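Nothing in this text is a laboratory measurement; each read-out follows from the coordinates by a stated rule. Model, not experiment: these values are computed from the prediction. Cβ atoms are built from the backbone, for glycine too; each structure is taken alone.
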Structure I
Amino acid sequence: MANGSMLLPASDVRYKSGDSEYRYRPDSELLYLTGWGEGGSVAVLRGHGARRRFVLFVPERDPKMERWTGPRMDPGEVKDRFGADAVFPMKEFRERGPGLLADGDRIHYRLGASALCDDVVRDALRAGRARRARKGAGAHMVVDPGAVLDGMRVKKDAAEIARLREAARISVAAFREALGRVRDGAGEWEVEAALEAGFRGRGANGPAFASIVAAGANACTLHYTANDARIGAGDLVLMDAGAEFDYYAADITRTVPASGRLAGARREAYEVVRGAHRAALAGCRPGGTLADVHRAASRAIAEGLVGMGVVEEGTADEVLEGGAHRAFFLHNTSHWLGLDTHDAGPYREGGGPVVLAPGMVFTVEPGLYFAPGSCDRVPELEGTGIRIEDDVLIGDDGAEVLTGELPVDVEELGPLVGAAS
């Protein structure tokens, strides 16, 4: 941060109604930098000054409230456990905050994150401008914390990778169980329940995001989360879910036939996505880019669409140049993965795509979606959505598929479908 400071408020406690709280999820940036994850708190980090470079403001003890919400640590305990230079009660933040922030030349803070913090930042800027006029130094600008943090977060250390591995392991095991619930007449919600029970039953915080169990045409809606339809005998079922373990996420998608068998044009389409998945994984290596990965997947998709007769263009090059494949492959192939499912980190810097390096973790998820009315050249495909997604870690010499223990080929997935008693 050089001569700057950073202000990170905790996530708000959110209420469903009355005093009924949603389960609390700490702010990812605050958790990443401090390990502290309690609501109603603020961290101040300072790149300047000889003392108080890491300061926490935390809620005061309230024995009456703690009967409802659980015990809190007092400031002394927080200081010892989390290594802060100073810990103050939150009631002192309004008074102390501006002084801590005004000395540096910039404040890394996301305006609008907290009304109280917005006020403190304004006061710090006023004090900083006055100080700058007289002393030549003082806070005079607000900068997004991502300017410092995003590049750090995109490369995971050993402790983060261990958590991501466990999230992946739990997710694979839960998927295997939940696939056994896929059958004619089952509710999408039953499969969702099996997935999320599998996560919690193995020690995960819960789902990393709203689980998707989409049967038939529902799979053509990319972020379908209603999960309230029944599965038909002839449906393909798209399952997109992942466990969050110690706040680190996994993200898997598998698409399976409810009958366990797949043939005809839909089998061809599945094999096209499978080929795109294989081609994308082959492009995952140190020194490559996610743009390379997406190009490999897109070419395989374009070749497949030509081979199936879905598009009019005569060659894959013509499809890619004209963009006809984007009517059926609507999204990018990859996103960063970590504390957030779509994790922080730039995709481009210095005028080009970010170069893949050891410690980077991301998804590979090609797909094809034939919404009703979208594919008159091969009408059998209409109402079909197919996606295959795995989580990939870049190492020193290549890439590791963290979720690779879950089968991808139809022949291997088929025996798992409907196998639960």
Structure II
Amino acid sequence: MVENSRIPGFHKLSREERVKKLQEMTGLSAEEMAPLVDPGQVELSVLDRMIENVVGAMPLPLGIATNFRINERDYLIPMAIEEPSVVAAASNAAKMARPHGGFFATDTGPIMRSQVQAVNVPTPYAAKLKIIEAKEEILKIANEQDPVLVRLGGGAKDLQVRVIDSAVGPMVITELIVDTRDAMGANAVNTMAEAVAPTIERITGGRVFLRILSNLADLRLVRARATFDREMLGGEEVVDGIIAAWAFAEADPYRCATHNKGIMNGIDAVVIATGNDFRAIEAGAHSYASLGGYSSLTKYEKDADGNLVGSIEVPMAVGLIGGATRSHPVARLSIKILGVKTAAELGHIIASVGLAQNLAALRALADEGIQRGHMALHAKNVAVTAGAEGDLIDLVAERMVRERKINVARAKEILQELLSEKQ
């Protein structure tokens, strides 16, 4: 467990110094850190077993977000992402929440939903009632598929049945409500849906086609809140500007798409770092935001002292068991760095990072403009594209930022000037 996630000047250290500091704070050995420090040490034979037609790997930068305090515990948070400024912005936002206790998160439990689609049902509404009457039989069949999950307190707990209209006529949709414990749960709920399909066909007299989970995990929500200090944000005018920016997103789907994308910058980065399915999380988040009309996943208010109070509610189907979380060495290491013991705890962290990232983006928009901080980091990528290496990368980037001309052509000119000065 990390005692304090505040590491002043962490971003100013060299990469080697950051690694050493991370080792000291987490107690991880050099051997354990190896796959993170040198991604080339991850054997291709491991990757070859994860997907098909493997020819290599596409490494992403993995940074550490600092300053996070969640439910009265400090965390150092691995984030895998290619976009500049995300890790720094989340860390800065987390620092602004610390004077007021950091983040506070809760969840509704690890409940997933699988769907069994029956078509060509002669009497759909009567079939719905028959399925409900056979509830215990159906749940028993489902739970026979995963006795270990049941022994751990999970398993199929309930079922729901709906008759829906479609382009090919009415369908009877049976939904198993499954507690997946510390697994994301896709394999478990899909297996259960497959197992009960013949029984659904017998009861309804119809034909079952799809038997699959829903990524709209609205029964598996995580909620997080934080109070961001007014003075650290820049004063009451900035607080009001942030609330106005959020209100714009609430009112306009074109703005809201980018607003929620900013939230997912933080969420996806932690999901990827821990080997979870970021496509499932993305699908769940945006479909949840669309219930009743597309809206923001976050909310912002001002308290009596003028501080900004932010909150987030988002589906969070992540796990610690199975998949890349267990098979990929960097994902396993990320879990060790976090020190999490349950999928629920991981969900609390991810939602908190999403809220922090959103707050940071809104503050930049409301105060200094999003480009100022973002472009300072982007300039380094431009410098590399122009051919700069080593110390020249920073020198080229600094001059472009100072001139406010950040493009490859100018980077090449500056690089040639610097090289000429060295000769």
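Where does the value 4.7 come from, among I, II, when distance in nm of label points 7 Å out along Cα→Cβ at positions 49 and 241 is the thing being computed? Answer for the origin of the read-out: I.
One of I, II was used to compute relative contact order in percent (Cα under 8 Å, 6 or more apart), and the result was 18. Which label is that?
Details: I: 14; II: 18.
Only structure II yields this read-out.
Where is distance in nm of label points 7 Å out along Cα→Cβ at positions 105 and 409 largest, in which of I, II? Of structures I, II, the maximum of distance in nm of label points 7 Å out along Cα→Cβ at positions 105 and 409 occurs in I. So distance in nm of label points 7 Å out along Cα→Cβ at positions 193 and 225, computed for just one structure, reads 2.0; which one of I, II is that? Structure I accounts for this read-out.
Have a look at I, II and say which one yields -11000 for helix-only ellipticity at 222 nm (-39500 (n - 2.57) for each DSSP H run of 4 or more, over all residues; to 500), as calculated. The partial results should precede the final answer.
Numbers: I: -11000; II: -16000.
Label of the originating structure: I.
When distance in nm of label points 7 Å out along Cα→Cβ at positions 41 and 81 is computed for each of I, II, the one that comes out at 0.8 is I.
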